[in-house]
Structure I
Amino acid sequence: MSDTEKMVRSTAHNVLRMEQNPLEVMFKPKSVAVVGATERPGSVARTILWNLISTSFGGTIFPVNPKYNSILGIKSYPSLAAIPDPVDLAVIVTPAKTVPGIIEECVAVGVQAAIIISAGFKETGPEGAALEQQILKIARKGNIRIIGPNCLGVMNPITGLNATFASTMARPGSVGFISQSGALLTAILDWSFRENVGFSAFVSIGSMLDVGWGDLIYYLGDDPNTRSIVLYMESIGDARFFLSAAREVALTKPIIVIKPGRTAEAAKAAASHTGSLTGGDEVLAAAFRRSGVLRVDSIADLFNMAEVLSKQPRPRGPRLSIVTNAGGPGVLATDALITSGGELAPISDEAMGQYNKLLPPAWSHNNPIDILGDADATRYAEAIKIAANNPDSDGTLVILTPQAMTNPTETARVLADQFARPAGQIYGKPILASWMGGSEISSGESILNKANIPTFPYPDTAARIFTYMHRYQRRLTALYQTPELAEDYGETGFKHFLIKEMLEQIRQTGRTILTEYESKQVLEAYDIPTVPTRVAKSADEAATMAEEIGFPVVIKLNSETITHKTDVGGVRLDLASACLLYTSPSPRDRTRSRMPSSA
């Protein structure tokens with residue numbers, strides 16, 4: 001895909017969003033054809049067909065295979081053209097060399113989208129890559145969007161669509177999960193049942209012949225059922241489109257990514273798996289930071305973050321209060337907090353006085369706030385309230401170990417009553433919990449989770465998650481920020497002062513866009529090289545300036561309102577002498593603008 005095509009796709013997105021998203025049919029088709037469907041036990045095609053007919057999807061299923069009259073009790077068709085009704089989505093499970101012909105058939109009968117499950121494409125080498133390009137060319141002609149090839153498929157747990165060969169259907173929920181590894185997808189599916197994590201979408205993206213990260217991020221960003229977006233990424237694909245989508249959507253929905261390939265060995269393994277290069281890790285890390293994407297280091301953190309960001313407010317700073325009934329877990333949490341970039345919240349004088357009145361004399365008198373092993377539910381609740389009200393604290397971690405005098409269930413109930421959202425939102429700070437133990441604490445954990453207070457089996461995990469939350473908040477804040485002009489002295493400081501004055505004057509006029517000349521003044525003030533640029537108010541003045549700069553020159557319209565100068569004939573290139581500056585503009589130029597020129 002050319003740069004022009006990428007730019008058109010990205011900039012046209014807002015227009016497309018006013019109509020039905022072209023990926024809607026991938027997740028909410030009314031009819032699905034399984035091309036290559038078979039009765040063969042244990043085969044991918046049979047599994048996909050069975051998954052489609054054994055869920056609550058409710059759409060029409062068409063098996064396609066000329067060798068069968070019926071498959072799994074459903075009438076089979078020899079080709080897509082033989083199906084009497086419209087087909088929204090084609091799931092293709094045939095050898096790679098047959099796929100271009102099937103996509104041709106999809107175009108002919110008006111199929112809107114396709115999922116290519118088959119492998120044997122660019123991951124196999126140049127021949128497979130050429131086959132992909134052939135498929136893409138055909139699909140472009142028919143305006144068909146394609147997920148894959150070499151993928152597990154697509155699930156929509158909300159509607160019951162299971163167009164995958166996974167063994168089970170994901171629980172419905174609010175996490176949109178996109179993975180470049182089908183095998184990892186199935187492992188996470190198993191994990192999600194154990195952890196009671198639900199999904200709004202479950203997508204195996206494969207080698208991204210057509211539909212990529214940006215397309216799916218935009219789709220899930222608009223999806224009302226999705227509250228957070230989680231990515232397992234091996235290669236970034238269309239980086240420009242990904243960053244544009246992420247930067248826009250991250251302002252309203254968390255985007256959390258786990259990206260292997262930090263080492264040369266892992267990058268090589270990923271390339272052999274997907275047929276794509278992973279990209280320079282340092283460059284990607286910087287891109288994630290600037291687009292509001294949070295990168296984590298483990299699969300557990302991936303979903304922990306999706307959970308906490310959907311349940312709790314984000315911390316305004318890195319300072320955490322730790323309330324515990326045992327010293328050791330508090331120390332472990334402190335280590336994890338500090339090493340991951342967080343800070344212990346100082347105890348304000350007011351809070352210290354309140355703790356001294358509430359707690360036994362032997363309490364820790366410091367953060368972590370050890371309220372001692374005989375703490376009951378009331379002591380916990382009051383100590384946590386003091387921590388939450390402390391202006392020097394940005395969040396609270398509550399640790400409970402099941403000691404003889406402790407009632408984990410009652411403590412959880414009191415905590416839930418006091419801090420469950422929306423009641424807990426009055427503090428505007430996150431609260432996390434670590435109920436340590438086994439069966440003794442399970443009912444307390446359940447109470448807290450139902451109250452939207454995230455629980456963790458270990459306090460160090462909870463502390464690390466808090467620092468991730470703060471990191472994410474910092475990145476979102478950065479998306480809204482504009483660079484501050486540095487305060488310094490001397491020649492450089494004077495340049496910055498003049499730029500500040502210029503920008504203030506422009507703001508007062510109500511303008512939100514700088515002219516080209518003004519933009520270059522800002523860049524030059526900060527020692528960013530630009531081409532020599534002057535503003536002229538007449539042809540004679542332009543000729544004099546051009547002589548000083550040296551020919552050839554470019555002359556452009558200098559306008560505060562017209563940003564696309566070529567559209568109004570406002571650009572003349574490669575002028576090799578002063579006489580060309582006097583050439584009369586076309587009637588179109590004269591009628592569009594009377595603004596002075598910039599040489």
Structure II
Amino acid sequence: MATGYLKVQVRTAQDAIPVDGAQIRILDDEGNTLYRLTTDDSGETQVIALGTVDKIFSQSPDYTELPYANYGVTVDAEGFQPVSVTDIPIYDGELATLPADLIPLMEQQPRQIAETLSIGAPAVAKDGDRDQEGSSADSRILRQVVIPNPITVHLGAPSAYAANVQVPFSDYVKNVASSEIYPTWPTAALKANVYAIMTFALNRVYTEWYRSQGYDFDITNSTAYDQYYVPGHPVYDSINRVVDELFGEYVRRQGQNVPYFTSFCNGSTASCRGLSQWGTVSLANQGYTPIRILRYYYPDDVEIASTNTVTNALSSYPGSPLRLGSSGLDVQTVQAYLNRIRRNYPAIPAITDPSGTFGPGTRAAVAKFQSIFNLTSDGVVGKSTWYKLSSIYASVARLAELDSEGASLGLGTVPPSAVLRQGSRGQDVTTLQYLLNVVSQYYSSVPSVTQDGVFGNGTRQSVTAFQNAMGLDPDGIVGAQTWQSLYNIYLGINNNVPTPGPETGTVTYTVQPGDSLWLIAQRYGTTVDAIRQANGLSNNVLQIGQVLRIPVSQSPYVEYTVRAGDSLWELARRYDTTVEAIMRANGLSGSYLQIGQVLRIPVG
């Protein structure tokens with residue numbers, strides 16, 4: 001019998017927090033327990049081997065039986081709602097990584113029966129025509145091709161009553177490719193299909209296909225209209241590698257900017273005007289390259305283009321990979337992200353290289369990060385790794401920021417008595433928006449909102465999504481029942497979600513005029529010798545603009561990502577500090593802020 005492999009990753013809060021000690025059972029297709037596993041401090045189980053079907057059967061459209069073996073998984077972690085996943089396809093020679101995104105129990109909520117999710121066969125194995133409609137006319141809806149981060153997916157047909165979920169774009173593409181086709185196909189076939197999947201999604205975003213019709217999402221998961229996205233679907237290593245390599249690339253016609261409308265179908269039980277998924281296998285076996293396969297099904301003048309523009313990214317990709325020997329501000333950014341992320345993921349090794357120098361320590365930390373987050377573990381920061389680092393850093397920093405905001409708001413345990421609706425203003429609205437933002441970190445169907453104290457349309461949509469998720473009347477009005485539900489979730493998160501330990505490594509500091517090692521040591525509660533040792537300094541001479549690693553037992557700052565409407569005065573008031581202290585901590589010469597800018601806010 002052939003052998004496939006399975007690993008389970010158990011996390012919460014958009015991958016910001018790993019769940020250590022979760023109890024995992026691996027089941028056969030009759031429900032018998034084969035393995036009992038426990039997650040480590042990265043929220044991962046060990047890789048286990050499972051019997052399956054020879055890969056040759058998943059490479060033939062004429063094979064009518066299942067070309068894989070089905071298994072089940074149960075996930076049980078203290079303080080979280082249990083999860084059960086059935087019909088997980090395991091393929092010959094492929095490592096399947098199953099994501100388990102856990103939701104914390106609410107305050108005083110009894111343990112529930114596990115929610116069951118069924119994975120099932122990929123779309124290529126199912127009957128049913130695709131009626132995909134779209135446009136490749138270069139009518140330029142958006143000014144440029146952008147990678148949506150996240151992409152908003154409607155879990156049903158366009159007009160169906162169903163939830164929207166927000167997914168990082170690379171995770172979305174990996175999920176769709178794993179849900180659409182067999183991961184055992186030749187590499188050229190996998191690449192052609194991934195190009196079609198990525199370009200299809202980017203076309204929907206660029207042309208605003210659904211949003212221009214009044215919908216509040218970018219794409220659906222209905223195969224009749226779009227492409228298959230299955231929440232909780234395992235992702236396979238061969239697909240991980242291809243998506244990492246091609247991330248940000250898309251298909252267009254020469255002389256045009258718009259992503260081509262890359263419609264497709266399975267090509268066996270259904271035919272269409274676009275790409276045949278099974279046909280790509282035949283062409284790949286004949287030696288066709290991915291671009292030649294695409295030109296077989298689409299116009300002869302299609303070409304591969306790329307974009308580095310990602311929405312909501314904290315910083316833009318530098319344009320070329322960072323690797324051993326690289327140096328400069330972009331390397332400093334990578335090191336700063338990794339140093340913060342390792343507080344949540346302690347398996348990432350501490351970086352011992354000088355700040356801004358990509359040495360062996362940085363490479364080891366990058367490679368471990370890539371391994372934890374299902375990227376090609378080569379220690380090189382390419383486009384896919386750069387944006388995954390940015391995404392995870394934003395998630396962990398946002399959680400820390402929300403914790404600090406909650407303390408400053410002084411929420412307590414009793415909800416406000418006010419009834420809020422669109423048009424309401426004031427402190428109770430600010431509290432509502434804060435709670436919605438906390439919930440959005442754990443419930444992908446609840447969008448985050450701008451915390452401005454004004455109950456506008458965005459807040460109403462978030463409230464409605466929350467009410468739908470909780471089974472409440474989705475009227476968009478916040479009364480006693482909605483308030484209590486929000487508080488129950490908030491208190492449950494505080495009681496059940498593990499808090500990362502204090503930083504025991506280093507913080508980065510940029511030398512300012514008038515600084516000395518003694519002054520910096522006094523400011524951070526450390527010693528001159530410790531700073532010199534951490535930075536490999538042979539004397540006490542400093543240069544303005546020099547970036548130092550400061551050994552600390554606990555950071556004297558919280559990290560805050562600037563949002564629309566923020567000002568230094570408002571941030572100083574919120575965190576009980578001064579404008580001057582924030583400017584000094586960040587080396588600011590003026591009060592101008594940029595959306596996405598990461599500030600260190602002095603606390604304590």
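Laboratory data are not the source of any read-out in this text; all were calculated from the coordinates shown. This structure is a prediction, so every number in the text was calculated from the model and none was measured. Cβ atoms are built from the backbone, for glycine too; each structure is taken alone.
Couple of notes before you dig in:
- With Rg and Dmax of the Cα atoms in Å, for residues 406-509 alone derived as 14.8, 50, matching label from I, II: II
- Which of I, II yields 8.4 [mean projected area of the Cα convex hull in nm², for residues 334-477 alone, calculated]: I
- Given 40, 29, 26 for semi-axes √(5λ) of the Cα gyration tensor in Å, calculated: source structure among I, II: II
- With FRET efficiency 1/(1 + (r/R0)^6) of positions 46 and 134 (r between Cβ atoms, R0 = 41 Å, to 0.05) derived as 0.90, matching label from I, II: I
- For -10000 (helix-only ellipticity at 222 nm (-39500 (n - 2.57) for each DSSP H run of 4 or more, over all residues; to 500), calculated) the corresponding structure among I, II: II
- If relative contact order in percent (Cα under 8 Å, 6 or more apart) is computed and equals 8, the structure in I, II: I
- Test item: mean count of other Cβ atoms within 10 Å over residues 158-165 calculated as 22.9, pick one of I, II: I
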